[in-house]
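The structures come next, written out as structure tokens.
Laboratory data are not the source of any read-out in this text; all were calculated from the coordinates shown. Computed from a prediction, not measured in an experiment: that's the story for all the values here. Cβ atoms are built from the backbone, for glycine too; each structure is taken alone.
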Structure P
Amino acid sequence: MDLKTIFNKALPYDSYRKQVDALLAEGKTTGNIQSEEYLEYTKLNVQRMNRLDKTFEIDEKTKIQLDQLDHKYKWLLVGDAWCGDCAQIVPIINKMSKEDGIHIDFRIISRDEIPGLIETLNENESRSIPKLVMMDADNYEILHTWGSRPMAAHEILLHYKANQNTMTKEDFEKELHLWYARDKGMNIMREVTALI
């Protein structure tokens, strides 16, 4: 797996957002699955990302941790515009990388763009996204990975999977996105900065 080539194919956040908007204008989304359902998810997720781009602020503790970085990183996030977790996470990761300004180069690539990439990165060979890969900027060695969602959000997913006979997918999604709204990115920032 040539991570340098993959990283160079990936898009900076602003270019990713432009790509998503251009695809939506054509009635499409990122990735190989093109359906009305995924298109509707993407439209909703663009609203979520717009909101986070405007309102999300890095907290002081995270600012201090990012300001103390003394190593350069390449952060590659594997994700797609139709994914609700990506919409809640990608803008926060982007703002964390921008807060530092010099030590973190952040890019995004669609799960389907590099066949087998996500399965290789996920320990259980699942296709779960987003997956953040933190690499050494000099040699592209993987230092840490994170994802596909904060632990508390993962617990909500596990609860849903254990109770699918009494809980609908819509109920799960409502509970999950309500959790993201209440958490305000705190768990994402804490879990990611704990790795660096």
Structure Q
Amino acid sequence: MRKAPPKIAIIILAAGASSRMGKIKQLLSWKQTTLIGNAIEQALDSKADDVFVVLGANYQLISKEIKQENITIIYNKNWTLGMGSSIVCAMDFFDKKHKKYDGVLITLVDQPLIDVIYFNMLINKFIDNNIIASKYKNRVGVPAIFSLKYFNELRQLNGDIGARNLILKHINDVKKIDAFDKIQDIDSIESYEHLYSLFGK
């Protein structure tokens, strides 16, 4: 009997205030939508079973601009503590709602070149008891899939200690996928305008 495909949830981390940008980063234009709209669209089109978005700063403004259905928005009231708190918030939500997954794919709202093809590549490489992580610029990090084996450690992250620290801690268990040039963080208006002029129109 063939083994059932693993059940994967995508968690899009989008709770930050992006205060350095002077604008709400999640709502910046990208193609026919916004940065957060694009991230959700790519995730929904992937092989993942469910898509969750963790919001914090500007929750009301951002949530009302999300047009897609079939996703779940999670509010992280502790968003000021950092990215780790958003991961913990999502894992707590799964526990409270009795949601069971074989793995969670953690991704960021401000990497707009990450697309459905890349999400599916990660999912296709997923193996039980393993971490699938992205390799880029001599670094390793998210987007990454953590198997059930690591859920307890994800629940115990704190503050701004995010998923990358967990990847480095268990580097011998990590299967690295080359992200090539897909990982381009938007951390300033200048980086946004540069990427938008090339790929976002």
Structure R
Amino acid sequence: MSENANEVQEISYDDAKQVATHYAKWASQYDKDTEAYGYVGPRSAAQALARHVDPASAGRILDIGCGTGLTGLALRELGYEHIDGADLSPEMLALATKKGVYDSISVEDLLSGLSHDTDSYDTAVSVGTFGPVGPKAFPQCLRVVKPGGILCVSVHDMFYEKKGFSTLFDRLVVEGKIDVLELGRQPHLLEGNHDAFVGVFRVK
């Protein structure tokens, strides 16, 4: 893996400035690097969503932590439309804009809170963001999705148990905040044979 990719595990995701600086530096090489080591996480998440939500009925979709737009591209290839992108890095978003897959984009600090209105999206997707960030920002995803809407989240397996995502999802089910439609391992990085836990949830 590239030096930039290795730094993902080393930077503090509580420090928005540090994260933004890292991705600003990596942005121009991000697509090339991730293709080289077989980053299929966006495709896996899009396919999981498609098993439960027909593109024609997905409504408005928010791609949280969209980066350069790889998840938006994977969604478009499956027929999804009306996708907005949100990310901390303006440099990554500039590249996402060039892909032409988003209706709108916004610079967002997930830990500070998304600027989007409550119950404003029918569907939300987040691939690779919550692993390093951790579960504390997860309520922001639930907040922006309408009751009855769908949330699809992919968490790299190195973070899933370590950061308590299994416990989080179990608690949200018990509290009546989500129903689990699908939750299991899916290919994420072909280099090193890494999986992610991909969950598709109905928000209640």
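The figures follow:
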read-out	value
Value -11000, calculated as helix-only ellipticity at 222 nm (-39500 (n - 2.57) for each DSSP H run of 4 or more, over all residues; to 500), assigned to which of P, Q, R	R
Entry that produces 3.8 once distance in nm of label points 7 Å out along Cα→Cβ at positions 53 and 125 is calculated, selected from P, Q, R	P
